[in-house]
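Read through the structures below before going on.
Bear in mind that the values in this text are calculations on the coordinates, not laboratory data. Small disclaimer: the values here were computed from a predicted structure and weren't measured. Cβ atoms are built from the backbone, for glycine too; each structure is taken alone.
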Structure I
């Protein structure tokens, strides 16, 4: 997609300062921090071509939610649409407001991360019904975010939970997560996993399913296909899992997630080793380098320590999943499937110990060539392929 700039009048505009930037004593510019802007706009002024590929939901305009939005929009006797409706969340490359003309310009440069993130039903309802507003006005709230490319997947997931919540809740009621529950029951993190919204815990079952999808040989059997969706689309991973369960209720071994039960715990342990040692791996290949200075990597404040996702191992760094998932997913090269169960062709922990530093170096360098963008490297098929080949070759050498 070529750069697209949309310019339109708004009634009000305000930038909400980034609190971390305000505390930054080094006075870094806006581009170093995510920025948040709010605008109130007449619905008749909203552009018709805001990119929509970034919205993970399919907008059915015949369901109850859409009908309520349309009714609220057309109810000009109570012109409170901008208060009653959540509005739209938009990710953008940059934002400019002209005080003299009252016009707002939003720049979109990458359709994968710039566009409508939440509020798709609202947007489509406005485009469909705004010409019926013959008398009176209605306004809509716009929340525009810039500098969120590195966290876009997490942002989209956080702002679009309804469909995913519904799918998970139904799956839980139908006992489709019993396989996972049974496999992790003896692990220390088992009580931290939540299977329905508002359950206690800090590990979403959707994260577990995404990670297991990295090893789904039915969907991704070899070097010609890569489970990038495990990083970029948790909703799709849930769909895969539910579909596999439904289609094989009378024949569990036909379910690839069932067949991976013997390697499942190893997957969590491999992830923990990678997550907690990635800084040390980086250091092995870059003796004078600082992993904490790599774009996308977080460093704790003071003497605090991060803790790994599953086994709560103390860590000096918090790494983006755009680094972690492609590396972990490359271990799919070590899996064999005899039609009954998955097993390792060789010891994955030995491979991780031996070439973990190489895998990390490859990933970080690839991120740099993509503009220091951890989100981009997480979706870069070339990187996934290189990592897969690296492990496959090491397995051959090891044997």
Structure II
């Protein structure tokens, strides 16, 4: 097994060769820092998702660093903006791998994460806590990928269960015209089919666009009792406003990736009654331990960090990753390698800030937590 010291270019070549040969690539992080790579939407129509997720994650990593890091090594995120575009994400991923980052962390979105999938798989770089619930990153099982959030199938099943329990069976789907939107549509269709139902109509919007006129016309004409939205906050807000202007009086349901606070901010008073499924506990209610710890961290060192669902997910993901790093450090006698990290993460099985997370050697879906929330119309979110 290759353990000699390699330069950056030599390392990249050697790593690819090791992966293609079927051998695990051994890479120990340098003594001073543990550098994680992130490609995320930091600007554009989905920019608030990346900005807020990263702010929450950095809060947790800074907190750990202030207490000595991992074996006196600090944790750092090296983030590159991809604007929620797959091609840019793929190029960012190549750069991060070439720069020898220890692991990839907190990628934002389905189409971008899928663009990175073959790259980090070939290079054998762990890929932790993507901000997506798409099945394409969960099946077939990939030992390099770890999920902290529930899947879109989990979210849409709860939506359909709740809607049908209320007697609403005419359900439409407004979705992004890409792999993310398709994953959400498939989840709704599967949940409806289990109840011998099907979507009454569907409408699409292009990624990073808010041109929803055609989708509104098609869906409103079908007279659904509820519309499930599978897109980002800008297009979902545009759809809600346009549908209501067209006379639609039904209910809107959104999957968590929409960006709850960003959606509430975009809709203002028009957000009243809009439902969003959530895959992390509410950042606004102090009844849960992880929320209290999140707010305490903000008070102590998070000046400028907004407490919302996206930043909470980043904070929780980082907390879980830190647990995995600590396990890896202890199990490897202080020699942090990527293989040690994977084994350390697979040892995380219990509560992190009171939130249940369980990984194993055969299952990297750490949580099935889903609950529903509703926008109040005055910028707040209640569960």
Structure III
């Protein structure tokens, strides 16, 4: 691993792991959930508010930042950390997933992808080399290799061809990344739901050599059962002494199931996006605060939660501001959801260290299965 970037594994419980990723900008406790700051902001949150939820690291989006305000402008203004006033670690994705999702607006070749901006229709070209350049300009601490991510379901030939293209791009990403002390490069395993293709991808990535490894190509339409089936073998194909990152996941039970299968890092827009639409994740399950049943309820979203939304405001108030489309509603609901996700991560880290992860997981599911607190 690069200078001043290291991963220390502290304890395991079954396949679940807890450890620390050390970066020049601070430690990342694992398992770690990364709030998504797509356009240099976690929507409806100040950076200090995100930090107060317990987050150690944020995710930034190469595709969106290259289009607006551009990576070059961010670099001139001192880099992404200064630009968005976040002094902790930042991981940037490669832009590959967003570009591949443009469908009719892009053209794929061996060299890279040519696409039209969803903002103004302008033509752009993204290659492994350009992705590494953009992420260097942004100054992210953890850089992702450029890859292709096909949607599932897809036939085996399509998945195999895509995976092998991604492995060729992984080598080019490694070469273009070069020697950057204090910054890390992660490779991305592909191969759909095919164990042998996943193994081939992992072998290719190990031969290239990366500071960490992601399990890519999941949470793209395959469903939880299929995803867990893949995670039953995919993480074990990756080096045990490097962080393992599951990209784009997910719901609370997805996260717990992924950690149980050996994943160390995750990210997802779900807690912030759901908060802005009035959906809260709690220990008792999902609460839609827009429902009329909450209009006269003086209780908090979650009686055991100590986030600002639960400490200072009732369900009735949250119902009112969300239904009225007041900005404070998005702020409080998002804060709660991000706080809850970090509460899950804290609980799993403690349980793995204590060797009680199975009991913690059983209680987690039982509490959620019991449902939301009874109406008044």
Comparing distance in nm of label points 7 Å out along Cα→Cβ at positions 53 and 317 across structures I, II, III, the largest value goes to I
The highest value of distance in nm of label points 7 Å out along Cα→Cβ at positions 101 and 357 among the shown structures I, II, III is in I
Calculated from one of I, II, III, FRET efficiency 1/(1 + (r/R0)^6) of positions 45 and 301 (r between Cβ atoms, R0 = 35 Å, to 0.05) reads 0.70, and the structure in question is II
